[in-house]
Structure P
Amino acid sequence: MEKKTPDNKRKTVLTTSRNSRKKRSTSYDVSRMAGVSQSAVSRCFKPGGSVSAKTRAKVEAAAKKLGYQPNAIARGLITRRSNIVAVIITELTNLNYPEVLSQLNKILGQKGIHILLFTFGSKENIDNVLDQVWQYQVDGIIAATQFTDKQIKACFERGTPLVFYNSVYADSSINSVCCDHEEGERQLVESLLKDKRKSFVVMSGPKESAVSTARTRGAINTLNEGDVSVLQLSGDYSYQSARELIREMFENKTFEPDAIVCANDTMAIGCIDALRHEYNMKVPEQVAVVGFDGVSQARWASYEVTTVVQPVEHMVEAAVNMLIERIENPESPAEKRLFAGKLIAGRSALLN
């Protein structure tokens, strides 16, 4: 009998533990303790809900005492809204625009909407990502990548509002928010031309990137208007790819630039490091380097990249408002918004 005592004690403890679990409080419990209606409790926990300060104080005190938290899933069943927005981005977008996610989370959170983030490494994975998105019954999608016509059609057929961030589509039925990449590159190149630069490298990003394509087109078109020599190189937006392209160019002795126009700030930083530390060249005296985006690293004292800063906060706010309007009113006409970037003169190029 003595050998069984430990097991018996353990069973007693486990039974007591299970029986002592606190029952989850409901809105009914809160309303009864606060002396208000359940609808008043619901309004207190609904963003923008109308309720008096006195009632709110009662409800919050009761909720705190009971350990009550509203059930988002139950609310979704009532409103037929999940209050979830899918955000689809590439790994490169996540790397280069971390502030975009921060702003999306901030602005959507203020509206009581949660983010479900999906990232992928190649265009071929978007179909797989969308298969996952449909499982969560999201209210809408913000996509910082390119979709095929078939993928866009799938969103329309499911009645899922879709807004593209930093991509523009010719189709008038597609919603988008975008920075004016071509105009930004035109400003950068024109400033370099005024600085008497004559030999240009245009360093683009991935070929499948619509953003890189627009920026490269803006740079090339502007350079074609001047009496200059141009070499176009293709990278992948990364720091390392920029250094490797600089290395290959100098080792092959195919071109001697006095200006490098990069598709983003990360590549501009890679170029500056390669020029300075591998070839002992002075930036911008011997070679001027410009970027695009305005990421925080571009402002570091060692670089101070001359760049075009995207108005991320305004662009994200526009994308969120555009999406919410179409969630609440599916019949809203499509809208396209184009934002101008701001040219920031740093020490990597001497701009007039």
Structure Q
Amino acid sequence: MRNLSWFNKLMFFFNIVLTVLTIMGYALPFLAPKTFPLLSVLTLFLPMMLIINMLYFIFWGIQFKRHILLSGIVLLLGIPFINKFYKFSSPQYKEAVDDIKVMSYNVRLFNKFEWSEKKTVPIEISDFVKLKQPDILCIQEFSNAAEFDYSHFKHQFVLFKGNKIKTGQAIFSNFKIINSGEIVFPNSNNNVIFADLKREKDTVRVYNMHLQSISITPEVNKLNDNIEGIDKKRSERMFKRLSTAFKLQQQQAEILMKHRNKCNYPIIICGDMNNSAFSYVYRIIRGNLQDSFEEAGRGFGKSYDFKYYPARIDYIFVDKKFKVEHFNNFPEIVDSDHFPILTVLSPAGKE
């Protein structure tokens, strides 16, 4: 430290702080949010912390300083986390007849409350779905919109909740639905619906989840307004809201897992988890399933329109009885605050 300039001493101090926060972030997927609800916020920003650690690694490396070891060790420990937010390559995919296309999309009520100036949102979403031709489509925040055409799906299960504002969950399928239902969450308008789909001789259970929102706006100007006008009471309200949301998410994840554990069919879980891939909630819901992005995605897998930050909060988890052939997200489709995600599956034994 004595041989460092004042600037490097300051940089090293922040490097130590970052190291502590990053290691805490590594541990949080194994700690229940009910115990440390506010610390769970760190899991949302772990990708950013890993990127800054990489910048520190380069910063000390250029100067040939031994302080590079600090960020180097942190990055080595973080190798298991890297594939969760960035994939350098994806497997080549050749379409086959028996493949199953699964899409998940939070459509934000088809722009019912005109958050976007676009007047053709339901039509554009409908056209996009027809273009991609999924065999199974899970929609969160579904609303009756005459312009959204789902007539090309043979079967459907749609469930609406709410009194004044009707918000729905929907599963559309080209496979026959032989059973369906809802998982109710206490003290929340969020829920999970499920459908058992018959495909030839096999039955697959599809869960469509929408977990508690943490209510962080994706618009930077609103964030700036909040920061500029922040006071003690407002910050206390924000922390209380985050604490409540993380606790509810944990409860909801555990309820979903109890339900799933009673199912004897292969399982696909789709939907808006409202949390990162570094969270306790993610670890509990994924369990021994495959994350389709990790298996066959590329890039950041961004699924939420948070400005300047590649947030991935929408997922398709797949039973190991399937092979994940392909995954894609579509950040160019700006018809909601979420982006659609699509995966292609084949039987695990397929050559």
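Here, each number is a calculation from the coordinates, and none is a lab measurement. What you see is a predicted model, and the numbers here were worked out from it, not measured in a lab. Cβ atoms are built from the backbone, for glycine too; each structure is taken alone.
Here are a few things to note about the model shown:
- Structures P, Q were shown, and Kirkwood radius over Cα pairs in Å at 21.7 was computed from Q.
- helix-only ellipticity at 222 nm (-39500 (n - 2.57) for each DSSP H run of 4 or more, over all residues; to 500) from the coordinates reads -10500; which among P, Q: Q
- Read-out distance in nm of label points 7 Å out along Cα→Cβ at positions 167 and 295, computed value 2.0, structure in P, Q: P
- Of the structures P, Q, the one that 20 was derived from, the read-out being relative contact order in percent (Cα under 8 Å, 6 or more apart): Q
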